[in-house]
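Structures are listed in the sections that come next.
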Structure P
Amino acid sequence: MNFITKLFTKERKLKIDFCEKNLDRFLPKELQNEYSTFLSKKNIEFKEYNCQSRCEECKISPYAIVNGKFIAASDSRQLLDKFKQLERDEK
């Protein structure tokens with residue numbers, strides 16, 4: 001991307017939808033501050049839902065819906081790393 005395009009391109013937001021039950025199940029206390037810091041960035045929008053009707057996936061691993069795409073990981077640390085990579089890719 002050239003300089004002029006970057007200058008006039010609006011930064012895209014990363015929209016992340018969480019299942020509250022999945023967060024309760026997989027997000028350990030030691031990662032909560034890191035998640036909070038990441039989710040408070042101005043280019044991140046997030047929302048927690050009571051249930052997203054993905055019960056089978058919800059029981060197996062941490063996940064989120066990012067810009068309409070299902071993203072899962074083996075643990076919450078890996079999920080946060082995936083969010084960070086997606087954020088870099090959006091820039």
Structure Q
Amino acid sequence: MRSRFSAFAVRDEAYLLRSWHPDTRPARLDLDARLRWVRLEILATSDGGPFHSEGTVRFRAHYAEGREEGVMEELSRFVRVDGAWVYLDGVVD
């Protein structure tokens with residue numbers, strides 16, 4: 001989760017797509033250059049340990065758009081594909 005947040009912050013589309021599950025991955029991303037991701041809070045996690053094949057992360061991502069500040073909260077699901085954790089999907093609150 002933290003690596004994906006960092007990738008959004010630096011607009012690393014290639015990493016974001018590589019770390020996305022192939023069944024739910026979009027063909028490309030439209031990353032808004034006006035948004036600046038500034039802080040990530042991990043609120044809760046479940047499973048996702050070394051012996052799990054899936055897990056969830058509830059997070060709050062803080063961003064700025066010009067002089068406006070905002071927050072996005074999501075419950076994300078991650079699964080292992082070929083041993084690597086990838087983002088499957090999420091529900092934005």
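Rule-based calculations on the coordinates, nothing more; no lab input. Being a predicted model, the structure only gives us computed values, none of them experimental. Cβ atoms are built from the backbone, for glycine too; each structure is taken alone.
One of P, Q was used to compute relative contact order in percent (Cα under 8 Å, 6 or more apart), and the answer was 23. Which one was it?
Attributed to the structure labelled Q.
Could you tell me which structure in P, Q was used to calculate mean count of other Cβ atoms within 10 Å over residues 20-27 as 11.9?
Q
Which of P, Q yields -14000 for helix-only ellipticity at 222 nm (-39500 (n - 2.57) for each DSSP H run of 4 or more, over all residues; to 500), as computed?
Computing helix-only ellipticity at 222 nm (-39500 (n - 2.57) for each DSSP H run of 4 or more, over all residues; to 500) on every structure in P, Q gives -14000 only for P.
Hey, mean count of other Cβ atoms within 10 Å over residues 12-19 derived from one of P, Q reads 14.9; which structure?
Q
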